[in-house]
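Take a look at the structures listed below.
Laboratory data are not the source of any read-out in this text; all were calculated from the coordinates shown. No experiment lies behind these values; they were computed from the predicted model shown. Cβ atoms are built from the backbone, for glycine too; each structure is taken alone.
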Structure 1
Amino acid sequence: LSFARTVFQSLHTENPDQPDVLFALGIISLDQQQYDAARRYFMTLQQLGDPANQAAYFLGVTEKEAGNYTEAMTWFMEVKDHHSRYQDAQTHYISLLADHGAFAKARHHLSLLRQKWPEKAIDYYLYETALLIDRGYFNQAMTLLNQAVTAHPEHTELRYTRALTAEKVDNIALLEQDIRHILAREPNNHAALNALGYTLTDKTDRHQEAMILIQKALALAPNDPFYLDSLGWVYYRLGELEKAEQLLRQAVQQRDDPELLAHLGEVLWQSDKKQAAKTIWQQGLKSFPDNELLNNTIQRFGIE
């Protein structure tokens with residue numbers, strides 16, 4: 001990038017009002033975290049009329065990365081709705097509102113966007129749901145998803161998202177209803193098969209039914225680490241610890257994930273391999289110190 005900067009600075013010296021050169025220098029400066037320089041180049045581009053309609057968006061990005069959030073929001077709102085970066089600008093604007101004390105305003109803005117752009121309503125529903133779930137507002141997320149599914153009853157991702165959110169509020173009946181609705185239309189949807197199979201394993205005693213679902217998911221997506229984990233977990237629930245350990249070790253070898261490590265550690269502990277369990281859990285805590293499931297599992301077995 002230093003060579004590119006030298007080349008473009010030379011071109012800028014020859015023609016200081018060339019928009020493409022100003023834009024390139026702004027992007028290079030932004031990439032190198034030289035925010036004052038980036039701001040200067042993009043502002044000059046803006047003052048020249050910004051023929052490619054890029055300056056306002058990248059001034060927003062510059063101010064956001066520099067920690068000037070109010071200025072960033074102002075620039076993101078300057079991006080016109082016909083511009084190719086309009087949706088990205090709106091996403092930045094909403095995330096800044098949500099992260100800096102204006103969560104209700106962020107939600108209201110998303111509601112306005114759904115009205116303005118009905119063809120993108122599902123994307124906005126899913127984005128707002130993610131904001132709510134990230135903050136632990138599961139009941140509010142469910143209310144929003146109920147509204148979304150009522151408006152778009154055959155949309156798979158909305159149904160699937162509502163199913164996973166239903167599990168967080170212990171509404172297993174709704175989870176099963178939504179997953180079975182998906183499977184009626186998409187019988188080979190392996191993510192849905194696994195989600196239902198894992199939930200039946202973890203939340204009910206319908207373990208044989210769960211195994212059939214998970215095995216079908218694995219047949220459709222062999223060696224998927226999360227599906228291997230699900231199958232290992234159902235064997236664990238059935239008391240077949242050796243099979244469970246084998247499958248969970250396969251899963252962990254493929255994916256360093258706190259849930260997989262929590263499960264493997266639990267199976268090892270119950271197999272009277274307590275030191276091996278502690279080693280696995282310590283490995284997990286090193287990479288994922290704040291993971292709720294991992295910490296809860298360790299505490300459940302009285303490990304400090």
Structure 2
Amino acid sequence: MMLRIRDFKIFLTLVEEESFSKTGKKMDLTQSSISQAIQKIEGYVGTKLIGRSSKFFTLTPSGRIFHEAARDIIGRFEKCLDDIEQAVHEREAKIRIAVSTTPGEFLLPSFFSDFSKHHGNQIRVIVEMTDSLKAIELLQEGECEIAIVGSLMGMQDLDVEEVPLLTEDLVVVVSPSVKAENGILPVKDLARLTRVAREEGSGTDQEAQELIEAINEKISTLGNISRNDPVLLHSVQAVLSAISEGKELWSVVGYHAARKYAELGLVNIVSIDGIKKKQSRIIYLLHKKHELNKSNLFFVENIKRYYQIQRMFLE
């Protein structure tokens with residue numbers, strides 16, 4: 001019969017107390033249970049470890065050897081438990097999040113600042129900025145616990161929880177030099193501009209496809225017009241910077257990103273004459289079902305509540 005940790009603890013406590021009755025009280029055991037544990041240990045090692053009489057309690061030479069070994073075993077075991085507890089705490093207190101660029105650059109900074117201010121001492125948030133497709137891949141591969149994206153592209157057959165955070169309109173922006181009377185741009189004027197698009201994997205471009213197709217169909221009715229190929233850039237910041245510095249550029253981006261540049265006079269937000277199609281997209285928080293620890297659950301509840309309040313003010 002193998003020895004258990006409990007047996008080693010009984011032996012160490014008995015040596016410390018030098019009394020079966022005191023050991024029983026300390027460990028909430030009967031003296032019979034203690035005697036059985038000692039007999040089990042001595043039977044296992046094949047020799048007497050404790051010399052007992054009515055007046056004296058002593059360790060035999062073998063008992064002293066076993067005592068040192070037992071102290072070492074229990075010490076290592078308790079350190080192991082402490083190390084595991086610390087590792088679990090550190091893991092639970094660290095949240096890895098993959099965020100697509102538009103939410104990460106324009107929608108989430110205020111929340112992250114608020115969350116860090118109130119909970120930064122307890123929970124460390126590690127954010128990786130990427131496109132929507134890559135963020136979903138990182139979640140699927142276990143490289144993060146949470147993904148926040150502007151599109152559900154590449155979500156087939158994934159067992160994840162989809163939490164809508166907010167809805168964002170998609171708008172057309174043009175270079176500041178492009179004039180649009182009352183904010184309405186004729187299709188023929190848009191047709192001579194070059195579109196700035198995002199690289200493959202962009203949630204914004206994925207969700208804007210219906211609007212872009214409606215614009216292209218309208219342009220095609222104008223006849224044989226020479227058009228430049230789209231310029232591909234890696235982030236919404238890069239797209240807006242290019243449009244603000246260029247003379248004849250346009251793109252479709254999220255309203256929150258466009259508004260900040262428009263307020264500074266760096267881009268113009270326009271409607272396209274004859275295009276009634278309105279496009280919006282939902283910003284989602286994604287996580288695998290049943291795999292969130294306490295820190296992750298706390299983060300999810302906080303961000304849901306934060307954007308519920310934001311929607312109340314916007315409505």
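From which structure (1, 2) was relative contact order in percent (Cα under 8 Å, 6 or more apart) calculated, if the value obtained is 21? Show your work: numbers first, answer last.
Values: 1: 6; 2: 21.
Only one of 1, 2 returns 21 for relative contact order in percent (Cα under 8 Å, 6 or more apart), namely 2.
Structures 1, 2 were shown, and Cα extents along the principal axes in Å, for residues 215-294 alone at 59, 30, 23 was computed from 2. Could you figure out which one of 1, 2 the value 24.9 for mean projected area of the Cα convex hull in nm² was computed from? Structure 2 accounts for this read-out.
To which of 1, 2 does the computed value 4.7 (distance in nm of label points 7 Å out along Cα→Cβ at positions 7 and 95) belong? Before the final figure, lay out each step's value.
On the way: 1: 3.0; 2: 4.7.
The structure behind it is 2.
Here helix-only ellipticity at 222 nm (-39500 (n - 2.57) for each DSSP H run of 4 or more, over all residues; to 500) was calculated and came to -24000; which of the structures 1, 2 was it taken from? Computed on structure 1.
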